[in-house]
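The structures come next, written out as structure tokens.
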Structure I
Amino acid sequence: MNPPIRAMILAAGRGERMRPLTDDCPKPLLRVQGKALIDWHVDALARGGFHELVVNTAWLGENISGHLDRLRTISGHGQLLISYSHEGDDFGYALETAGGIARALPLLGDVFWLLAADVFVPGFEFSAEAVSHFIAGDKLAHLWLVPNPPHNPRGDFGLDADGLALNLAANDPAPRHTYSTIGLYRHELFDTLPFGNSPGLAVALAPLLRAAMDRRQVSAELYLGAWTDVGTPARLAELNQPFPN
């Protein structure tokens, strides 16, 4: 991996469903088992050898950058290099997922990790082997899918026996899985958007992924470890329940 692979952590959302918890605390800084959600990702990436991060912000973005800048001073985080894409400062609103990625592309390399700050996936391994395998292939994205949680029973994407992610028709009975928000990406996936997104286009990621799937350009695998989309106060409270003795 030369130059080092960077990781983009999506942290710009308002967290409307988490209100009132997110009225004065950005969602990535909500605490799970005593640690901010985003810190779980930072620690996991560091364990895999990935220390260069790009974080986009909008709602209470200064709180997120202040928290991460303080984290860099803590023992064990001295290698962290963090760049920010402050969508709130630049445009006054969040650019949605693909729009935010396009805005941050000048800070990212040709290949990068992507993950959302508001999922809890404590056992996921960000490995150099996964990156090497992805670089050696020809796909524009590789996604980690998870079993469908109760709040997304129909799932998002299919997965065939050859490891291709599938954009299934609405009436297709084949099983679907939920996108974990974790993936490896090539910048070419976003070539239909202005590099750097200077117009501030708010664009969703799913349509770009579905179009690439139709061209057989997205691979995927199923991740069966613990995973939670921390989308409601109830889910956050459940994660913070004490472990039984």
Structure II
Amino acid sequence: MHRIAFLHFEYLSGEVENNRQLIEKAIDLAAQQGADWIITPECAVSGYFFLEKIGTDWIAPQPDSWMRKMLLLAREKKVTIFLGCPERDAQTGALFNSLFVLGDEGRILARHRKHRVIGRAESWSNPGEDLDPFLCGTVKIGLLICADSWHLDKVKTLKEKGAQLILVSAAWPPGPCGPGDCWEKKTEEVGIPLWVCNQTGSHGSLDFSKADSVVAKAGKRLLEQSLDENAILIFDWDMEKMELVSDNFKIIKIN
């Protein structure tokens, strides 16, 4: 059995240091609860709408000094951290909206660069190209970021390459352009579970306080939760059977 923690928080746009401190605090609390995997939403380090506030000069190749600190923390706490963080390509200087996997041995296991770049808020980011699952412990995981999960092609490709589980890091509220039932439909169409770590808060016209974090399988949402305040959402999952163990999210609120 694996214990999973979603860091379903408001990540303040452009307040990188505050967001980093919140993530560190949450990792410590989640580890105290026995979490094995700790998952953040899209752009957790920067906040989704950081561009207008702080621009892009601060974005560095990864791992930077803070991510190296997180690698040490992952090793110390014996947890795997899925971290949403903008990055600059060390060779080309191109910028990407990325999700990193920091393994419990203190090294980067995988990285996904978002393919489907959406709108003005993401105009800083180049679309990623690679789409390959990776082995995390004994389980082959596929990574997606938010709108990557809208169409079937990305999910289908990951399944064809051997993914047993798909993990989505998101900043996706409901509404006319919301996810609707796309996540549960994907699990029915490809036959593997899908988890979504979303976020809360209100940013201009987008209200994330109604955004759901989701655990889905076989065409159904097994768990879903939206909140108007910061909380760690914890559940237990049987990796061998690919089945949910918990009846509900355990909710730990955090300031």
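Derivation of every value follows stated rules applied to the coordinates shown; laboratory data play no part. Fair warning: this is a prediction, and the values are worked out from it, not measured in the lab. Cβ atoms are built from the backbone, for glycine too; each structure is taken alone.
On relative contact order in percent (Cα under 8 Å, 6 or more apart), which of the structures labelled I, II is highest? Once relative contact order in percent (Cα under 8 Å, 6 or more apart) is worked out for each structure, I has the highest. Between structures I, II, the calculation of volume of the Cα convex hull per residue in Å³, for residues 73-144 alone yields its largest number for I. Quick check on the output: 0.92 is Rg/Rh (Cα atoms, Kirkwood Rh), derived from one of I, II. Which one produced it? Going through each structure in turn, the value belongs to II. Source structure of the calculated read-out (mean count of other Cβ atoms within 10 Å over residues 25-32, 18.6) within I, II: II.
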